Structure P
Amino acid sequence: MPSKQKSEFLHARRRLKERFGIDLTRKLRRQIKDDIRRGRCQVLTRPSNRVTMYLVDVKGISMRVAYDRQRKEIITVLPRR
């Protein structure tokens, strides 16, 4: 059975492909996480103590990214609205 962190990553990978047609490669994953950690993304909301929603630009497309601060993993990717 995969770990919670692995499950979150696999979910985010599926949603990014489904909603935007973009493959979440290791390089892209690292880039998004680095942008979040370095404060290059706008914080939108903090729905819980563990999860923060960010506005992230990925390949020229603005999207909302849910990030698990405890596990340091992308949870899901949503359209900007």
Structure Q
Amino acid sequence: MKFYCRLCLSLTYKSCQESHTSDYLYAEIAFRMGGISDRQVERVVSRAKRAHKRPWVRKRDRRWNYRSRWICPMYPHCAHD
């Protein structure tokens, strides 16, 4: 019985395949905006994603009747409660 390694079978991890799928999009946005790099566009998009994410909540505050005081920074334009 023979065993082959990942390189022999040309296998890769899914994260490696999907890691740079947005690079073309960032480059296109940077090109259309002019004067900024695709790295700057990527940084702005990642910051916007983090700002829109709900913060961590303690387990005791996840009760069915708990009312969060968190307000989404994009409040009028998103579907959060």
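Given a computed value of 30 for relative contact order in percent (Cα under 8 Å, 6 or more apart), which structure among P, Q does it belong to?
P
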Quiz item: Any idea which of P, Q comes out highest on FRET efficiency 1/(1 + (r/R0)^6) of positions 33 and 65 (r between Cβ atoms, R0 = 35 Å, to 0.05)?
Solution: P
Self-check item: mean projected area of the Cα convex hull in nm² from the coordinates reads 5.2; which among P, Q
Solution: P
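Each reported figure results from applying straightforward, stated rules to the coordinates on display, with no laboratory input. As the structure is a prediction and not an experimental result, all values here were calculated from the model. Cβ atoms are built from the backbone, for glycine too; each structure is taken alone.
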